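Peer 1: Pasting the structures in now, so scroll down.
Laboratory data are not the source of any read-out in this text; all were calculated from the coordinates shown. In this text, all values refer to a predicted model and were calculated from it rather than measured experimentally. Cβ atoms are built from the backbone, for glycine too; each structure is taken alone.
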Structure 1
Amino acid sequence: MIKAESSPAWVVRFQDGERLPEDLVPLGVRAGAILGGVGMLRDLVLAYWDGEKYVEERVDEPVELLALQGNIGDQDGTPVVHAHAVAGLRGGAAVGGHLVAATVHNTAELILLPLPGVRLARRREPSGLLGLYPEVWEPDARG
């Protein structure tokens, strides 16, 4: 991964073979917004919430990453990346949904906005989804 920080945004380039969304976690952003992403992916797994559970759809062929947005928060101190993606298939069709997993194919370029002073807490709701509970966050001596 290649990264440049320019207050307040970061530009991050993921290289062939790196994984999304999980390779966002080692960046160490405790709360942040994924403002956009483009590139190529393979082994893409998208999901759709049917009201009770996520239904997964797999796309094995390489696709163009047309759009990526979401956020990075935490559930009880464990990082949670919530991202949605739109991918272009061969022939011009597009698919989209909740990004479960993907492998970067050649490159993926993301714009990330860390949100210092904010905690994006995730809590399980009666629907089964992890609801977003943003709050002001003041780190203690442990960070």
Structure 2
Amino acid sequence: MISYQTINVKMPAIKRRANSAWVKAVAESYGKQVGDVAYIFCDDEKILEVNRQYLNHDYYTDIITFDYCTDNTVSGDLFISLDTVRSNAEAFGKTYEEELHRVIIHGILHLCGINDKGPGEREIMEAAENKALAIRPGE
């Protein structure tokens, strides 16, 4: 089950049913099924709090992914800062909606086993994001 929650922000204008079907399709393309995935949309202050409390990181980020996967089932909590998504969209010359969907799928790709911190991994993640975005149904 995929759930959508907010902390300190208004729910973004996404079509939950279409988004959930897209997330499931992307997971299936990696041979995974979706278990319990919670999207928690929040503001910068909440994501900074989560980053400090659980990861000992003292900075803002667009997404924090907590991985609870087992075998071929993807499960996790995905905290997404809508403030950072908005500022990144401006910095990257993208619309807010484009950047939001990139971040939404970025977390799922992490749960499917794709990393982006090591040498060459960022390019692999970007290619996977672009491939997933290409199959996203229009809103």
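Peer 1: With FRET efficiency 1/(1 + (r/R0)^6) of positions 29 and 61 (r between Cβ atoms, R0 = 30 Å, to 0.05) coming out at 0.45, pick the structure among 1, 2 it was computed from. Please list the in-between numbers first.
Peer 2: Values: 1: 0.45; 2: 0.70.
It was calculated from structure 1.
Peer 1: A value of 23 was computed for relative contact order in percent (Cα under 8 Å, 6 or more apart); which of 1, 2 is the source structure?
Peer 2: 2
Peer 1: Identify which of structures 1, 2 gives the largest calculated value of mean count of other Cβ atoms within 10 Å over residues 21-28.
Peer 2: 2
Peer 1: The value 0.80 for FRET efficiency 1/(1 + (r/R0)^6) of positions 53 and 109 (r between Cβ atoms, R0 = 30 Å, to 0.05) was derived from one model only; which of 1, 2 is it?
Peer 2: 2
Peer 1: Given a computed value of 35, 32, 32 for Cα extents along the principal axes in Å, which structure among 1, 2 does it belong to?
Peer 2: Only structure 2 yields this read-out.
Peer 1: Have a look at 1, 2 and say which one yields 0 for helix-only ellipticity at 222 nm (-39500 (n - 2.57) for each DSSP H run of 4 or more, over all residues; to 500), as calculated.
Peer 2: Comparing all candidates, it corresponds to 1.
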